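Chemist: The data blocks that follow each hold one structure.
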Structure 1
Amino acid sequence: MNSAQDQALEEATRRVTQSKTSFFAAMRLLPPARRRAMYAVYAFCRDVDDIADEPAPLETKRRELDLWRRDIGQIYSGGLPFKPLARALIGPVREFRLQQRDFNAVIDGMQMDAERDIRAPGLEELDLYCARVASAVGKLSVRIFGPLEPQSDEVAEHLGRALQLTNILRDIDEDAERGRLYLPRELLWKHHITSEDPAEVLAHRALPDVCTEVAQMARAQYAAAYQAIRACRRRTMRPALMMGGVYRVILDRLVRRGWAAPRDPVKLSKALKLWIALRSGFL
């Protein structure tokens, strides 16, 4: 590995360690080469997410995301990426056979956020969004976790959606402050919420009914993911088990807390995350 790639990996590692992501504990427990690869993928995801969320003109966001598309293409064509952080992906792409289409899907998902403030998407659009910003990341991740198995992509498809739906429920207030509302239109209508204004929806008395149904959607995805995991070697899927375990606890606590205002943030202690790691068979 050359010095440019070494520096890029150091930057990726710095971004992960400073991110306070719930996934850090699972990534840290991977063997060194796999851990560095996950750091590089996470740093890529963090960077494109920041581009989508930054208060910049749309043309600036499009240009930055297009630069990432070009750099991903350069990696697969044997060229040198322009962005220094993209160089951290060169080694992982080759070593773990990461797929270009999955990187591009993540960028496409961030483009959805960049193009407009998503408000009350239809179920089909919401599923596409989850597939791009979460399940595609899962497909990159399962190739890093261990040898690819027939059910690996199935795990990624379902677990990615489960995690993203949990994120949507956890972050409804934060998203509303940005003018976004990811609760599906069909469920809002079902419970007689006709507004798509985030503040109005969050103040509506039927909000708990909508969130309860989204939580049920998430639980169905967790169940499908765990069924696929059971068909895989446990050692390969330990990181997925830990990530799923952490987010299942978050979902359970959200449900217990309820959806009526004020909604206190749900966070997990380091001790609880360590217990989940033990339960997942890491230690």
Structure 2
Amino acid sequence: MRILVTGARGMLGRDLCPLLREQKHEVIEWDLPDHDITNVTPTIAEATKLKPNAIYHLAAYTDVDGSEKNRAEVYKVNTLGTWTLALAARDSKADLIYISTDYVFDGDKGAPYIENDKTRPLNYYGATKLLGEQAIQRDAKRHFICRTSWLFGPHGRSFVDTILRLAKEKETIEVVEDQRGSPTFTQDLASALALFPGSKQYGIYHVSNSGTCTWFEFAREIVRMAALKTVVKPTTSDKYVRPARRPGYSVLDNGLFEARFKHHLRPWQEALREFLKQRGALAE
């Protein structure tokens, strides 16, 4: 299978591309500065010329707080760029796999979100990703929209790296305990995404590592597994004024994905242990 991957040099792309090659797919990698997906006509023309069987659209503007200040650029990348790939997938008759976010929800449900729950983003990042979903649903019939959450992995900056750094610099750190979600390891997510092309099980799916935690609980587990002496204290979001609002509860229900693809992502604690081991930071 010939597969085109946008955002191939990002945190998720650098796990997904090698995995696809291991599965004997031909992988074509796109990323800046060589390919700018916001250049609509050239992008559609070049992607269609390649005649891919599947397109993974990973490229995105992912700075949630920065999105509030750079709205034109965020819209250009997350919405216009996604619409461009939807048209390219339509014209080349390719499966389109799009990475979306738990931030399309407002967090008011208080229970794990299923795929057809009402969307209501609280921040501009989430709004542009939702508009991307809608563009795909309208123009690319062979689509897989994968909402995921709280990514961490070996090929980019993440919350885990931030906590490891702060724990070495400070005796005490404060982390919010009023936001709950599911940390997701990019290597585990890549294994799930590899199941989509050719399956014809089109639609929206929620995919994250199993289990839930608050950012405080996540940070505390990072420090514990790394055997660092830093004290992690809980705090609340109102103590840290940030440009973008976050949902208080954005846990995703993976039931539909698990039922259709017979694949279960391990608990986030096991994934974290693996990540820290790869980093050389696991003390257990």
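Please treat every number below as a calculation from the coordinates, not as lab data. What you are looking at is a predicted structure, and each value in this text was computed from that prediction instead of being measured. Cβ atoms are built from the backbone, for glycine too; each structure is taken alone.
Chemist: If helix-only ellipticity at 222 nm (-39500 (n - 2.57) for each DSSP H run of 4 or more, over all residues; to 500) is computed to be -22000, which of 1, 2 is the source?
Modeler: 1
Chemist: Ranked on volume of the Cα convex hull per residue in Å³, for residues 162-241 alone, which label among 1, 2 comes first with the largest value?
Modeler: By volume of the Cα convex hull per residue in Å³, for residues 162-241 alone, the leading structure of 1, 2 is 2.
Chemist: Kindly point out which one of 1, 2 the value 22.5 was derived from, the read-out being mean count of other Cβ atoms within 10 Å over residues 50-57.
Modeler: Attributed to the structure labelled 2.
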